[in-house]
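Just below sit the structures, each encoded as structure tokens.
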Structure 1
Amino acid sequence: MFTSNNSGDNSTGKSNNMTMFRVWDKYVIFLVQDVGNVFKYITYDDIPKGYTAEQLEHKAFENLYRDINFRLAESSVKHGGVYGILAGGDFEAEALLTNIWSDVSQTLGGDLLIAAPTKDIVLVVSADNSRIVKRMLKFARKIFSDNINSSRELIFTKDVFKYSRDTDKIEISSKYKL
């Protein structure tokens, strides 16, 4: 489970005994177990004997790549040119940590801007088209503000991410915010 860290705590490790890993200095990966209709957070006490937290994280990513099908879909006519990443409603934000972006970049033709205003909505556009970028940012801001009071558990981030085709990496954009 991938989440925004609003606490300002820059530590990793056993905070509240939760198994977690820091990404981009301000985001945290929590390991969870699917136990039917809910997810159970994995604590350090839950790590099986003979495994380290890092080995369990690696296994979690193997499971994510094996079990989750990320799909690209264009949004409505009103927001044409803005695409969403679909993954069944639980793992869209995790797309930020996957290797799907090279393929998405090839499909959309160039570098990408990515917004994740809620944990279940990830929007992406070609970074080359300023009109479409503005459209996505406006759409993402509205999604974020519509959910901030009614669905706080869905809120993810005001950061905008940039995928560079040349480096094949995602980083937080210094130019854009929601």
Structure 2
Amino acid sequence: MIIRKLFKFENAHIVRNCHTDRCKFSIHGHSYKVEVLLESNFLDNAQMVVDFGLVKEYIKDIIDSFDHSIAIWNKDSKEYIEDIKKHSLRWVELPVSPSAEQFSRVIFKMVDTILKNKEFRNGEKNVSVKSIIVHETDTGYAQCFKEDVENPQMGLINLNEIVFSPQIKSEWKNNIKLD
């Protein structure tokens, strides 16, 4: 069985090396919608895959980290990265370019790690991420599956290389463990 939870955030970025000059040379933003699809072949004591309240409680903080922040690729110029960090309290530095495709992979890996570290207490079993869909616009989205996260040709995602600004970390309501 698959359940779906929708999250939203506003984010700005530059997508270097893409085709469009507007996107590769100018900071621009999107109103993102993120669909988190979880699956299990079991139901818990309440006859649910997992309580949506738990999903929101533990996954919302990490996705909300991208809200009203700037996503930075750690391979961008040192000067650009330093300027963003100097002039913005909310930023996330990523080991991959902040495209919709890479956002879906990063969020998949983070949510998957959170679920693996979560101690469930209501009989939940084998709850895993089926897919992450990141809508960058109303007409376009990227969808990620487990095999996409593990594909080195798409860029390795080491969670230890994702850096959240001190401001973002101070706003987390839960102790987020991404290792």
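Since every read-out is calculated from the coordinates, none of them should be taken as a lab result. Source: prediction; values computed, not measured. Cβ atoms are built from the backbone, for glycine too; each structure is taken alone.
Quick check for you: by distance in nm of label points 7 Å out along Cα→Cβ at positions 72 and 168, which of 1, 2 is greatest? The maximum falls on structure 1. Structures 1, 2 were shown, and relative contact order in percent (Cα under 8 Å, 6 or more apart) at 27 was computed from 2. Among candidates 1, 2, the computation of volume of the Cα convex hull per residue in Å³, for residues 64-151 alone that gave 136 used structure 2.
Sorting 1, 2 by mean projected area of the Cα convex hull in nm² from high to low puts 1 first, with the largest value.
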